[in-house]
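Student: The structures considered in this document are given below.
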Structure I
């Protein structure tokens, strides 16, 4: 039997579950304080559930007509099933409904799966930031990407 996928807004009460996923999914995870700071006035947090279990989340900073994807994270055991795509598509629809015109993000240049997903969803490359991310050995560049949310 296929489990039902639900996407809903997250609250600060969900922080413990989010931290578990963040720590499992990333070699250099965000701190609890950093994740917790994304529940303020200018932020939106969405969670993706399979049945009763949180399997992923995304954090958006929204300032007027522009939003930034601050973090998107899927539990390692749930990766490769299209859940990241579903979560990001839900976030994009939410942003469109609220009048946001463009979505920005930065991604590690070595994160080929994420870059491929963003390209499939229509993001374009707009630049880079040298030595932006901490890496096992030294630093890693960030690729800057943008998606226009204007309806055609």
Structure II
């Protein structure tokens, strides 16, 4: 498993076809996990993170982040800030955390948890579990049997 770290400024970090752990650190970073099972940390700044294929863990951290799942069964965790999370084709878990977030499930059987504050949660295709949490949330199911 390889480890890659960004610096204090805006970075573009690209993982390998193997399992990687990637830290964005400071700045507004763009991180691509690529193949296999990756762990991506956006940390500080307004980051954009792409899980890619494999079963990935994608953590936004502080800032208003955009997190994308891929083809595996992924966990997307927004953290502090108003985040946008988009599930992929696997069975994903999307967790908004603090602030107002937008969580969009993918085609798999997903779990969406808005956390605190007012969130928008859209289940998408598949049999999803949609949890609003605190705040005035808007929750929409999709084409599957949603709870």
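Student: Here distance in nm of label points 7 Å out along Cα→Cβ at positions 25 and 89 was calculated and came to 3.5; which of the structures I, II was it taken from?
Tutor: II
Student: OK, next. When you work out distance in nm of label points 7 Å out along Cα→Cβ at positions 49 and 97 for each of the structures I, II, which one comes out largest?
Tutor: Structure I comes out on top.
Student: To continue, here is another question. With relative contact order in percent (Cα under 8 Å, 6 or more apart) computed per structure, which member of I, II shows the largest figure?
Tutor: I
Student: Next question. Determine which structure produced the value 17.4 for mean count of other Cβ atoms within 10 Å over residues 41-48, calculated from the coordinates; the candidates are I, II.
Tutor: Label of the originating structure: I.
Student: When helix-only ellipticity at 222 nm (-39500 (n - 2.57) for each DSSP H run of 4 or more, over all residues; to 500) is computed for each of I, II, which one produces 0?
Tutor: Working through the options, I get structure II.
Student: Between I, II, which one scores greatest on distance in nm of label points 7 Å out along Cα→Cβ at positions 33 and 137?
Tutor: Across I, II, distance in nm of label points 7 Å out along Cα→Cβ at positions 33 and 137 peaks for I.
Where a number appears in this text, it was derived from the coordinates with a stated rule and is not lab data. Just so we're clear, the structure is a prediction, and the values are computed from it rather than from any experiment. Cβ atoms are built from the backbone, for glycine too; each structure is taken alone.
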